[in-house]
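*Asks:* Alright, structures below, take your time with them.
A short reminder: the numbers here are calculations on the coordinates, not readings from a lab. Predicted model only: the values in this text are computed from it and were never measured. Cβ atoms are built from the backbone, for glycine too; each structure is taken alone.
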Structure I
Amino acid sequence: MESLVVYDSKFGNTKKVAEAVAEGLRSHGPVRLLGLDRLPPHDLGNVDLLFIGGPTQAHGISPRIRQFLDGLETGPATGTVAATFDTRYRMPAAISGSAAKTIARKLRRVGIRIFAPPESFFVTREGPELESGEAERAGAWAKRSADRLALSHWCAA
């Protein structure tokens with residue numbers, strides 16, 4: 001299973017989460033990590049599993065994530081499925097917003113199936129810095145998600 005983890009990161013916290021996600025996916029095959037601090041390729045290549053994450057900014061997504069998503073042109077015929085994540089303060093999403101939920105909504109609009117609920121990883125107000133244990137939780141979440149997806153493919157065969 002080919003995986004791609006795309007992320008934007010302002011303070012480095014989402015990058016740490018993305019790296020942990022990539023590590024959690026490695027047992028299922030090759031994984032590429034793509035930071036949006038550089039120009040993304042026009043063609044993402046052969047991707048079975050796409051994880052996209054970014055910081056929650058002003059109750060939504062960062063400009064770089066928005067630009068990346070606006071440039072996506074794909075559909076269900078590709079077979080790509082996705083999961084989304086964000087970093088945000090620990091408070092109800094109704095108050096802080098959730099980049100992961102917005103990313104998932106935009107992916108659905110271009111025909112990409114979301115196979116796991118959007119996930120948030122939390123940062124402290126000081127710094128901000130990733131809360132203790134969140135990188136490990138991100139890796140475990142990604143591995144569990146990929147395990148479930150692989151099992152569902154195996155059961156469908």
Structure II
Amino acid sequence: MLQLHRIFLAGVALLGLAALAANAKPNFTGDWKLNVEKSDFGQFPGPNSMTQKTTHDDPSLKINAKLATDNGDFEFDATYSTDGKETTNAFGPNEMKSVAKWEGDILTIQTKGSFGDTEMTIQDKWELSSDGKVLTMHRHYSSSQGEMDQKMILEKQ
């Protein structure tokens with residue numbers, strides 16, 4: 001009877017650990033490189049290359065992105081809070097306000113701001129592959145000039 005009780009307790013403990021692992025959120029920390037060929041930039045031309053260094057210590061998410069385009073090279077830093085608190089980041093002369101929050105295992109980042117006279121909303125959805133080696137970013141742009149979707153595939157380096 002004592003042996004059966006121990007087996008039962010061990011089973012409950014294992015189920016508890018499995019539940020904790022299932023509730024763990026993805027961690028996006030790493031050095032990422034855009035796979036241009038697997039990505040879809042919609043009607044806009046994509047960058048020639050992009051790298052992103054991400055530091056993720058939930059709820060803090062910090063990124064440093066470097067892009068090479070036909071119009072030159074760009075670099076920007078952004079900081080988000082995944083607990084739904086609004087953050088402000090500058091992209092060139094433009095100030096953008098973002099709210100990041102978890103929807104299950106997907107991180108959504110809703111960003112609002114303007115470029116010139118055009119108000120814009122950007123919604124990102126970040127998904128991490130089960131092996132942690134591929135970050136898929138689904139992006140939806142919305143403005144008075146229309147809507148557009150992009151899908152970026154980043155691979156862990």
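*Asks:* To test your reading of the models, identify which of I, II gives 15.1 for mean count of other Cβ atoms within 10 Å over residues 62-69 when calculated.
*Replies:* Here the read-out was taken from II.
*Asks:* Related question: Quick check on the output: -5000 is helix-only ellipticity at 222 nm (-39500 (n - 2.57) for each DSSP H run of 4 or more, over all residues; to 500), derived from one of I, II. Which one produced it?
*Replies:* Only one of I, II returns -5000 for helix-only ellipticity at 222 nm (-39500 (n - 2.57) for each DSSP H run of 4 or more, over all residues; to 500), namely II.
*Asks:* Upon calculation of distance in nm of label points 7 Å out along Cα→Cβ at positions 46 and 126 from the atomic coordinates, which of the structures I, II produces 4.9?
*Replies:* I
*Asks:* Now for a separate question. If semi-axes √(5λ) of the Cα gyration tensor in Å is calculated from each of I, II, which structure is the one that comes out at 38, 18, 14?
*Replies:* Derived from II, not from the others.
*Asks:* Looking just at relative contact order in percent (Cα under 8 Å, 6 or more apart), which of the labels I, II belongs to the structure with the highest value?
*Replies:* Top value of relative contact order in percent (Cα under 8 Å, 6 or more apart) goes to structure I.
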